[in-house]
Structure I
């Protein structure tokens, strides 16, 4: 049996040390040795369904755990059964006979739910393929990153869940293979996975971003693109106010020409000190996609500029000396962040996966985010910086850009999105400052959403207001997949219940 008990009832703490499940019994779902992926996941899905039945008999709620990556408490569930999927992480090629007519099998891969973003990326790149977006790190499970709406980072793309073409989900009532109505995989393939085919656009759009509330995700079909190179440019430059308007208008070429090279960028990131943001240098990062070639000079992730969350190293210093906050933030930006190549340095290149890195645990780091319509960037940015300047809070402000993401409750729900992150030392002062930021955004009528896996200060009423009809469609899809209220309650927790996701 691929599910084993890995500990007596006790305490489990997430990867970043920011949340703890008390009185939790831990289990692990592990990969087997079947030659075909469809056979692997059929065996695992049956085991998961038996495990769910046992949890119901024991009157315990359940929570799937991948890498335990989320800094929020969305993966925390006390007095529950926890199912670790990290060792359920095999990836399999898709054959031409496995897909429906018109589907490019070579672009697809079958991924077990515990596979990390890094592992999926490596497997694809070994086959000459690539992910087209992801978050700043790669230590999450792919299923977990998608389930919480991890934002993308390519200007013309959406979120990481946009890669999903089909999903296997296990509920107490069945093993479901969920696809868009047009279909992806062949009937024979789906039957071999032990699943009931469910080709339904509405349920698929909801299941792409389930926030742990749709059952246990056991497998995914992931889409990809041909492998490509990226050239990074990274520097510290003072940014003019007028440049914010260029970004808000989507004139990334003009921004790139002013601060890097005169070329359309594929990725733009701006890390800003909110204390005198136009007088102190911001850390700018650009990526430019180029056709793949095998003879490019290899570079390390550090040389490619991967990894830029080192503010946690100065957390205690920043919190103990708030009067020096602005200067210390600037010091951290100069010395703590990765130093990628600037315009005048010899260019370096890497694949998309080579430019990612796995962050160390961030227990001392505050991590929050809002996503806004890109057109509101200038007004929102100046308002945010003014709040921090007046009320404190030792965070930098990071801005990235992306298109609308798939999934009914994806935070990147605007046609063109600006994602604004707030990273700094974990303290009450910093949390209070973020609370004032979201209050001011509301007061000024700036519409925004929040990342499901970060500190977000959400409740059920706010979730319903933020996502409107899409949230009602999401709940309707969940109820069609699991019409029995007792089954929906099985996947609940204090956090998810409070967000209105499992009631």
Structure II
């Protein structure tokens, strides 16, 4: 084997080692979760003569004609003293959503609800700008936020506001639930991914004293906390993550309520899902560049700094995933060509570490979530693995854009009022489909690349590598072909590209 080939293999194993570090972090999260599993925050007992504080609920909306009425109706049915509750519909829409919002607001105002419509024609700051503009005229001491696809339960404020009796608490976050989990394989996989984030990661971070973040919706802020942290800022695509870290750096404590569910709608189209993932991945790297130097220089405990580093840089793993995806077939060929079949087992600990950690992590979260028997979730774990690999191209682009300082608009994630039991999205949903780009073709290229690799494994009887090659093949082909297919659905129209 030549020197360049040896250098290539060393580089390949270096990439695998870093990926294994991020994969192994899931075991740490699972361990922290089990260690603090019983440390459930309890609802404080209200003192005699307790007076409920004034609350403002903000509903940031942009071109959400299918779900805005549902959102307003559910929020207006939240139980709370009417004279202490204000609702702001922050509707920056450029389509007929504004008229739907206005009609709903007028109807609920006639019923005695303190609800107003704030419509901006200058959308500076997108969602962050809308939230900041609303807060400047808000009446409440506490600010709750719900995105357009949420349907909050009537007891939401009754179960969150009492936690603010502790003057050190700055934010309370509820766990997302899923209205349309069973709509498709894509929504099933998304629900498992999100459950892992909320049930395991949020619980582990919050109860072990690490930083965790407000998720942009289904949470309540102490107004003073937002101001003390510097307000809503729009220099990143994840204004929620940014504000969360700035607030906790100021010493404010957050509470995550794992048992308070806030139902929401998952994206039903691959392009919408990838757009959402792109925004989250790019925004987290932007926040890392903005705040990590400040975090690492602070006098915070080492465990907080380390977790913040892993949390904010986790999407760098997608760049390494793409590099590894390009290198893997070549390393396979090198070892077969040199009759180093036994060397193929060197990869096995890395792949098993990554694969087993993912499967164990998400199986654990589904067991903890309850519902259907846990073993039924095993059927979806290969899809979760494949989808995670298929997202590598999309999220690598997002990460590199952030690292290179490339600006991009806040792209909305379409919500189509798809709920439990529904098997098809409304035909009019074409209005809000995502625009075309070249990246699905890159994913298809990777899928074809791994189709060749699967054939190569079969021809040379490299059975130990075959299962992993199949997962890579299916992941890239699934994301790429689904994106291309949904572009060509009948009645497609070009949507507005920005969101609040």
Structure III
């Protein structure tokens, strides 16, 4: 049997409303008796009974010899508070009307009294009595003002919210019940939250002024899981799909529990190695962080740029022929990347020509969308946007503008001489090493080792390789080779 808390018990309904002598509309009583507890039950609506006969509905106790009896009747028949004042406004006596809307007071004779009545959900009313002799009756007609919602048998600590309120309307104490008065007539949204139970959200049936509604809800014991990981990843529990991680990198799952038990939790995303763990689930909140590693490419890449078949190439790229040798000409700010290649650690070699002497730019560990990657810019001797003959390191996050993350390194090799340059890159975890060699002069320069120490460094452990123009430069590339470092 699943552990649940229910807002109402059938035996309690009758004991709660029978004494009130209200006009009762019970929706689905047979439904309650014949349906399993897992089904959502219908609300009980209690409407106040109009007073038809203004005569007292029960025998009146005899008054003391020197006093008269003042009987106060509410219409409709509802319980409430009564205040008796003399005509000067001094309170003489206070009391309560019972479930039939009736009360009696023994007061001095030969005086008139002001009678004030208040009942939950109704506007107060004031009437003056006649001069009291032996017996007098004051009828107070009450106009309905608001509705009342009664919740019972809830778990302690449950928080009740009405409509879009940020703060709870009520927090359930040890009694397990609460009454929310002064609800405006109309429709309302009911939300109930508890750390160890499923959240409940529903729209209440339309409330009428003066109505009391007992609204039954079934809450299930749940483990409230928050799974964090890559957007689009599917979450399975014991092999059954339970949710998809959203763009904010997380998904909430209420997993219903029969008992405290161990379950297999798996997170899957195409192109990544599945993450799986066995967890003992208990009622309450739990956060799981699923680290999904991409399925890396084991084969290297060689490209002499006879065509662009290995690339996700922007329209601005083209293959050019130079002295019967083909090579890639890079133009434009759009990033072009190798197709379907994911690497972690690797060594890359390629040859560049600074066609307009403004520089060259390449990207490492770019994600599939090209929104996150490391960007390296070699500023040529005629650069107009950077200090010439400097090597710059940038970080591109979430498709935003590149952020410079290191002091530019000086380039010792003479970049003003015509000819090509050989670039060697070694990538190991968070460490990236660059080296440049002039193919004409034989000069070489170590461009240094850059280590990513940013808080997002683990987001850049995998990706592909690419080129782009960063500052309007035009450059050419040939003889690319990339070899993965296999684990």
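None of the figures in this text is laboratory data; all of them are computed from the coordinates on show. Please read all numbers here as calculations on a predicted model, not as lab measurements. Cβ atoms are built from the backbone, for glycine too; each structure is taken alone.
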Mean count of other Cβ atoms within 10 Å over residues 453-460 from the coordinates reads 12.5; which among I, II, III
III
Taking helix-only ellipticity at 222 nm (-39500 (n - 2.57) for each DSSP H run of 4 or more, over all residues; to 500) from the coordinates of each of I, II, III, which one would give -16500?
II
Structure responsible for 1.01, with Cα Rg over 2.2 N^0.38 Å calculated and labels I, II, III on offer
II
